[in-house]
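We did not get these values from a lab; they are worked out from the coordinates using the rules stated. Here the structure is a predicted model, which means the values were calculated and not measured. Cβ atoms are built from the backbone, for glycine too; each structure is taken alone.
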Structure I
Amino acid sequence: MATDTGARAIAERIMDNVKKVILGKDEAIRLGVIALMCQGHVLIEDVPGVGKTMLAKSLARSTGCSFSRIQFTPDLLPSDITGVSIFNQKTSEFQFRAGPIIAQVVLADEINRATPKTQSALLEAMEERQVTVEGVTHPLPGPFMVMATQNPIEYEGTFPLPEAQLDRFLLRIRLGYPTFEQEIAIMDSQQLHHPFEDLASVVGPREVLALQEETRKIYVDPLVKQYIATLVEGSRKHRDVALGCSPRASLALQRTGQAMTLLQGRDYVLPDDVKELAEPVMAHRLVLTAAARMQGVDGRRVVQELTDEVVVPGARVGGRLLG
């Protein structure tokens, strides 16, 4: 039985629209839309100039959501993000002046250039979708999504993201360099003007909220949940891992699996959906041992080993059907 075709059509319209600007990066665009469907946040990690900022801007414009950009620098203060209360002499009252975090799609550009104290200003917003300033809580508009970028090569003047913050990112996306043909197509598309200038909204925030609601309704079989839990538990016992994935990773695999299912026109999650999403969901959450890092092991390699070793429910081992 197929899932809601209206919800799938909304997601496809968003992806097709973003592809007008971001050429040749269909997988990254799909992951960005999956995060939006799951009410999640995205960490875009790649070298400068490959389209990290443009992906966030294109996604916001395609969905008709309000957009805000925060340029993270070492001198940025938490109040520069959340906002401040200012005394109004005319009314003799304090008035809240909202910071750039009060938007539906927030681009945290070069997030690792701010100090840990400033980075922590995002924690409440990302988890609870609210900010608290001077004891007063201000809810954030829905849908709400943080898309953060960072350069994994340049370390001078940067501050590594703490594990608590990395864990709040649903997915980590890598764009990579374009192919030879794609690079020529990019030059052709921007010869006269940037295609982003002509980009229009194809859906609205209400449709995005409806899409998120439909995503949560996708069925997840108990065996698939066991598979997810086994993968996450395996990350905690892996020989190269000092700190494995938290329960947020299990929830993230379930939610992204539901979104992947909806995009493919099914109404039930398959183990293959989970396996395909394991690396962008789990790899950035792992803290490796010092010995593993010295040997060049990274999170992606660990996740690949886990997906290769953990038996998928329904598979046959030694002629016996598991699950």
Structure II
Amino acid sequence: MKAKFDGTCVRLGNDGRTLYEQSGYGRQEGDGIRLSPEEACFLVHRGKISVDGLSFDTLIAHFARQPDFLRKFLVYRDLRERGYAVQSGPHDFRVFRRGQRPGTGQSQYMVRVLSERDLIDFETLIHETLASSRMRKQHVLAVVDDESELTYYEIKVQDLPDAGDKPDIGPLEGVLVGRSVLVHTALPSERTAAGFGMNLDAERMILAPLEILFLMANGMLTLRDGEETVDESRYFALAAAADVELGEKADVFRDLRHRGYIPKTGYKFGHHFRVYSGQKVHSEMLVHAIAGGTRLPMSSISRSVRLAHSVKKKMLFGHQHTTGIQYVEFARIKL
């Protein structure tokens, strides 16, 4: 099938309608079909069309002058070879359910193409994911690495369901020891079940900074330094001097606790929290706190997801937002 290139895009004549109607290639334009650069290169490469005076090498080299074109072409080719009909937009690609095509079927995925070196802007990612969700589509990141191999991630902005009641362990008095707090307590079962502190012995437990801030904010802990009472703002300043991420971690910790979850340090997993719902013996999520405006390299997110999956946990990032904490889940998928 013959096609024409006008220096901007490739067009097929009326005979191109077969490709459109049977396989969902291109968009109707007048009496013919206009192909996207990815579609044109794919069809030339597969020998389904030819472009006057241009080989596949010449055509792809021309379009590759556009930033990121080659990555998008590789993702487009992979999706087509997996049996999906693909069209441009509203992100990078709209991918239809297998066996369906534009005009007669529904799209299933909204795909954004990235490089392994790209920085993930969480505010933009959340906006795009919620837009996909409103259209009842799955939001997918297609990441192309430096060796042109592809990895797909499904992204969800989670509204975590409540896991239980807000903890209420009654009034405690604590003594400041460094940046930790020593509490004398008989450790009733409800305090142990709430997951606070480390038992030092039968009469004492040590509270960590995030636990201290949460309990003080909720009127469950009075803190003393000698004979002097320490208020929440003074303690926060003391703890923040040793932890530059304390603010975002405290926000996520507080939100998880209010939802009935038990967050404990995720240091051994390389993240801020491992999180228990109280329904299982083991933690079910790894959660990393992200300050508003933060951008993370896709490569570091990939490592996080790989580790979380290897220990059978979900990988979530808790993003500070003006409306509260938004939880973004990354999950590696096979399309």
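From I, II, which structure was Cα extents along the principal axes in Å, for residues 182-301 alone = 53, 40, 22 calculated on?
I
Here P(r) over Cα pairs in 10 Å bins from 0, in percent, for residues 70-245 alone has been calculated and equals 7, 23, 29, 28, 11, 2, 0, so which of I, II was it run on?
Answer by label: I.
Identify the structure, out of I, II, from whose coordinates relative contact order in percent (Cα under 8 Å, 6 or more apart) was calculated to give 22.
Corresponding structure: I.
Suppose Cα Rg over 2.2 N^0.38 Å works out to 1.34; of I, II, which structure was it derived from?
Label of the source structure: II.
Tell me which structure, out of I, II, gives 0.50 once FRET efficiency 1/(1 + (r/R0)^6) of positions 158 and 198 (r between Cβ atoms, R0 = 35 Å, to 0.05) is calculated.
I
Among the shown structures I, II, from which was the value 1.4 of distance in nm of label points 7 Å out along Cα→Cβ at positions 46 and 62 calculated?
I
From which structure (I, II) was distance in nm of label points 7 Å out along Cα→Cβ at positions 6 and 214 calculated, if the value obtained is 0.8?
Checking each candidate, the match is I.
helix-only ellipticity at 222 nm (-39500 (n - 2.57) for each DSSP H run of 4 or more, over all residues; to 500) was computed and gave -8500; which structure, I, II, did it come from?
II
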